[in-house]
Structure I
Amino acid sequence: MAFSREYAAKVILTEEQFRQTMRAQYTMYNNFDKNLSTNKWVDVLNPFLGVLGLVFTNVPRFGTPIGIATGIVSLLTELVPDEEGDLEDMVKGGYWEFGYIDDFFSRNPRYDRLEIRFPFLEYESGGVPVRFVTGRGLVTRAHSGSGWEILE
């Protein structure tokens, strides 16, 4: 049985890492309904190796394509159709909200990194914790050549 919890947590990302995170969540959302095997999920997730452990799990040893793929396959096999639909809606909503952070980076090119408090929905299935961004992140600090600025 998959157990879930919702919480907020801070993640520090460069602009490139943020864009990879955005693409990774979009890619996950677009593949939920394809009944992919663990090996196919690994292929889907490989391009996002650099952000899997930063964003999509809070346990470093699972922050690999095989770790996240195992968690997703286990999760999707345990969810009933209504729960899977709810998950898809929340993950899609989180992807949509990434636009605000993307705009922040575009309007503020002097910042090379942001600390963002994201709302997460985390599932633990088969002993593997996998989490997804489910809403608008809040930029709490921004880093430039002169150091960190607190924005909260």
Structure II
Amino acid sequence: MIQGLEGITAIFLISFLSNFVLYLVYKKFLKKRMDILLEKIKSYEERVNEISSPKRKERVAKKISKEIDSYTSTLRSYVMMQSLLLVILYIIDLFVIFGYFYFDMYFPFYIPFITVYHNSKVIIPDGSLWEFIGSYFIFTALSLRSNLKRF
């Protein structure tokens, strides 16, 4: 069991590396495919918007709606793959944290149901879990940032 400052540092490092892996997977494999799909969807939408006649616009939109739907579905599946990879990495990291890291965190004041008194000090039991959750709040925004700015 790793405790203390080494444990805190290791948990932050584990969560950072997991989110970095997710970012690399997105950058190397998903970004190009998602960009191509977005360009195709935009081109179809521009094609429909350039038509001025309402009847012709409706006919063309009806004709290409299946293609747009298939591209949109594929785009959603790529976003779902990224989300599933994120959840899988979280679960793996959680098992690593529970298996190798355990420490209590000292807290400056008492909060009912979260903190307990131990040897006249206020601690948060299972502090490693709370730090793991906090580190993912910090680093998840970094790994999903490039994906969020496009929608």
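Sorting I, II by distance in nm of label points 7 Å out along Cα→Cβ at positions 76 and 108 from high to low puts II first, with the largest value. A value of -15500 for helix-only ellipticity at 222 nm (-39500 (n - 2.57) for each DSSP H run of 4 or more, over all residues; to 500), calculated from one of I, II, originates in structure I.
To which of I, II does the computed value 3.2 (distance in nm of label points 7 Å out along Cα→Cβ at positions 12 and 44) belong? Computing distance in nm of label points 7 Å out along Cα→Cβ at positions 12 and 44 on every structure in I, II gives 3.2 only for I. Suppose FRET efficiency 1/(1 + (r/R0)^6) of positions 20 and 60 (r between Cβ atoms, R0 = 35 Å, to 0.05) works out to 1.00; of I, II, which structure was it derived from? Checking each candidate, the match is I. A value of 36 was derived for relative contact order in percent (Cα under 8 Å, 6 or more apart); which structure in I, II was it taken from? Label of the originating structure: II.
Look at Rg/Rh (Cα atoms, Kirkwood Rh), for residues 84-123 alone for each of I, II: the largest one is in II. A value of 0.05 for FRET efficiency 1/(1 + (r/R0)^6) of positions 52 and 92 (r between Cβ atoms, R0 = 30 Å, to 0.05), calculated from one of I, II, originates in structure II. Suppose mean count of other Cβ atoms within 10 Å over residues 68-75 works out to 14.0; of I, II, which structure was it derived from? Only one of I, II returns 14.0 for mean count of other Cβ atoms within 10 Å over residues 68-75, namely II.
Computed from the coordinates by the stated procedures, all read-outs in this text should not be read as laboratory data. None of the values given here were measured: they were computed from a predicted structure. Cβ atoms are built from the backbone, for glycine too; each structure is taken alone.
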